[in-house]
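Every number in this text was worked out from the coordinates using simple rules, so none of it is lab data. Note that the coordinates shown come from a computational prediction; the quantities given were computed from them, not determined experimentally. Cβ atoms are built from the backbone, for glycine too; each structure is taken alone.
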Structure 1
Amino acid sequence: MRVHLHIGVHFTNTPRLAQAVRINQRVYKRQNVVAPNVDDYRAQIDDLLHRVDGQAATLDESRALLTRLAGDESTTGLVMVDEQWCGPLESAFEDRMLYAGLADRVRQISNVFNAADLHVSMSIINPATLIGSVLDNGHAAGHANWFATNIPAPDVSWMPCIDRIQEAAPHVPLTIWTEEDAPLIWERILRHLGDLNDDVAVRGPLTAVRDMLSKEGGERLTAYAKKFTPASQAALERVSLAFLDKYEQVKTVGPAGGIPGWTHDDLAEITAGYDDDIAALSKRSGVTVLQPVHATDTLGADQ
């Protein structure tokens, strides 16, 4: 059985993705894929994690868990989305890197799903945006402040985190997309989670874009979607980009005085490094990076 776990991280709209998966439960079910409710799976997975205490579950234990979660002999896949798997927000800045403990959590999860074809996905975000969001949120702000003050800009990268995940669970395929790209590829993300064919229609392909628009833009996008169905992923992205270009509500992230410890040049260096990381990951074995189709033409939003 194929099992897909999405593990966060914070401030990457994982709660919205979990909601989108719930909305598409019937779509998945028609393809023999079950997206169980979080209350139905979190306790069962946590219970087995506690019982095996860091060791690998027996195949019988793992199969029993899969049977309970699937609930139907015809089920060929499971989809579960839970930000809690990336740990508490404070843990995002331990060991002088981003999400140092995430690899061990992936290893533990892979130990209880060792009877399944396990796939893991995570959404990453510009580290500068992550730090700014934590400072805005207030929770774990002290940890974020320490990180920004003590970690040089060239050392701020997702690569050590992802290196550790692959070392901890080398047999588990890892899918990555960026928070910045997610609205443009929302439909592809929902299909990918359930391993659905491209011709399977999912509900709410423009939801993540609509969330970023002004009230007027959201209403216009809804009206557009009722009249037109984009013929391809590239066309859907062109529609999304056109509406974002005209109606996006840009939000300022981080304190008004900037992020303590980082200059404007530091922020530019972190962003450039983030782009380099994504390019490198797209060529890495064992990693799939979901990215927008690079369309060259544009579609006006006033149609």
Structure 2
Amino acid sequence: MRASIAIRMALYLLALALTPLPMNAVAHETNREKKPDPEISLVTLNLYHDKAQWPKRLPAILAELKRLRPDAIALQEVIGHERLPNQAKTLADALGYEYVFSSTDPADSPRRYGNAILTRHPILAQDWTRLEPLDDSRTALHVRIAVGGRAVNIYNTHLHWTDSGGAIRREQVEGLLAFIARTRKDAPSVLAGDFNAASSAPELQALAAGFEDAYDALHPDADADPKAHSTLNLAYFAPKRIDHVFLQRGAFSPAAATIILNRADSEGVWPSDHYGLHVRLRLLTPRAGGEGQR
């Protein structure tokens, strides 16, 4: 009798093991096991401060940023003075974003010029530093935000502008990397801004050890058609791509990189003397050692 019961129980368990799960149960298990990596989007734009009819330029910039609604916005050449509220604050208020601003001008100065980062996420940490040489009045700005439950560092800078100033930019890159090392903690980092040099320029090569250019990764043949890929406004300058978004290697995978704000309005007013750059990045799952994996 006991043997018969044991045999029936064994047959029941075998049948149960061979019965396929319902499709919804399989899908639930698959989704739980393969949760997609979160994405982060970012725009970088040199605002051209208050030149070229800023009040007429503002609506086009604001409309595009509202359409894209990026997680973070890196702005260079931001200004505020007695007759003009800080441009980063104006944009942040209109977008419902938080913002931070860095400037070498004294905090109580009526005119302040510098860089800003805007974000639609709570700011977990922030910092800034002056870059050597100090007489070039350049800064690097940092915020840490949370995206998809993961902390991410956003850095923004604007390097020396003259074509012959490669040595100055090299020194600024060294200071920038030291600042990142001091402030990044364990979170992956994105570096954006106006570097006033192509990503292949010798003075930027110190970045290559830890970062990759998102646009280069997705447009490997961009150098063959400089006009199509310029971030300098062709109505003002010869074609050149000097505005970049660099991703920490192994922590992100670039999903898209697009030139934006590259058309004048019906009155011939351009948003800026630079075009903007919009990137979408996939935040990779960390390995046990702390790096991302593809």
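When Kirkwood radius over Cα pairs in Å, for residues 152-271 alone is computed across structures 1, 2, the figure 17.3 traces back to 1.
When FRET efficiency 1/(1 + (r/R0)^6) of positions 208 and 280 (r between Cβ atoms, R0 = 25 Å, to 0.05) is computed for each of 1, 2, the one that comes out at 0.45 is 1. Taking distance in nm of label points 7 Å out along Cα→Cβ at positions 56 and 104 as the criterion, the highest value among 1, 2 goes to 2.
Out of 1, 2, choose the structure whose coordinates give relative contact order in percent (Cα under 8 Å, 6 or more apart) equal to 23 when calculated. Matching structure: 1.
In this comparison of 1, 2, the computed figure 21.6 for mean projected area of the Cα convex hull in nm² is attributed to 2.
Quick one: helix-only ellipticity at 222 nm (-39500 (n - 2.57) for each DSSP H run of 4 or more, over all residues; to 500) came out at -8000 when computed from one of 1, 2, so which one is it?
Only structure 2 yields this read-out.
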